[in-house]
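What follows is a set of structures to go through.
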Structure 1
Amino acid sequence: MGPLAPLGLGFSIIGVAQTRDGERDGRALAIAGAVIGGLVTAGMLVALLAYLF
């Protein structure tokens, strides 16, 4: 699941942008996906940096 987190983050940001006008539902899910994707991506970066240094 970890390597796909940045991809999920990107798709979630696109989803937030598409639901901005209020014509489409799912804004809360897009925001939740962006938050979770961002946290997992940040965790992966921290783990990678800890491994390298």
Structure 2
Amino acid sequence: MYVGDSDKDIINAKEAGVIPVGVVSGLHKHEELKKAGARIIINRLKDIKEHLK
């Protein structure tokens, strides 16, 4: 799992062969992260706990 807030982070995660997780930020919106290939998109970093089970 690789957590990031930009399309570049999502691309790096995919290239590394791990699950790309996008965090919506002021710079990058939900749709941008989805388009880049994020498999999980969260609004706050603390929301990641729900996906670690």
Structure 3
Amino acid sequence: METDWLVPLVSLNQIGIELQNPFYKSSLNHLPLDEIAEGIEKTLQEMLASSETE
């Protein structure tokens, strides 16, 4: 087919769009920054609590 070259080109364009907006929440592939931050906060609070008891 003459349009076989179009599929990779459109795919590359979509990859570029995703890479430009990794934090965009309406994207299906967004980075879970809220969950990551909550995990870091919980770990730090646990570390602080354990260091205060020692």
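Quick one: helix-only ellipticity at 222 nm (-39500 (n - 2.57) for each DSSP H run of 4 or more, over all residues; to 500) came out at -9000 when computed from one of 1, 2, 3, so which one is it?
Working: 1: -26000; 2: -9000; 3: -22500.
Checking each candidate, the match is 2.
To test your reading of the models, identify which of 1, 2, 3 gives 13.3, 47 for Rg and Dmax of the Cα atoms in Å when calculated. The partial results should precede the final answer.
Numbers: 1: 13.3, 47; 2: 9.8, 28; 3: 20.8, 72.
The read-out was computed on structure 1.
Rule-based calculations on the coordinates, nothing more; no lab input. From a predicted model like this one, the values you see are computed outputs, not experimental measurements.
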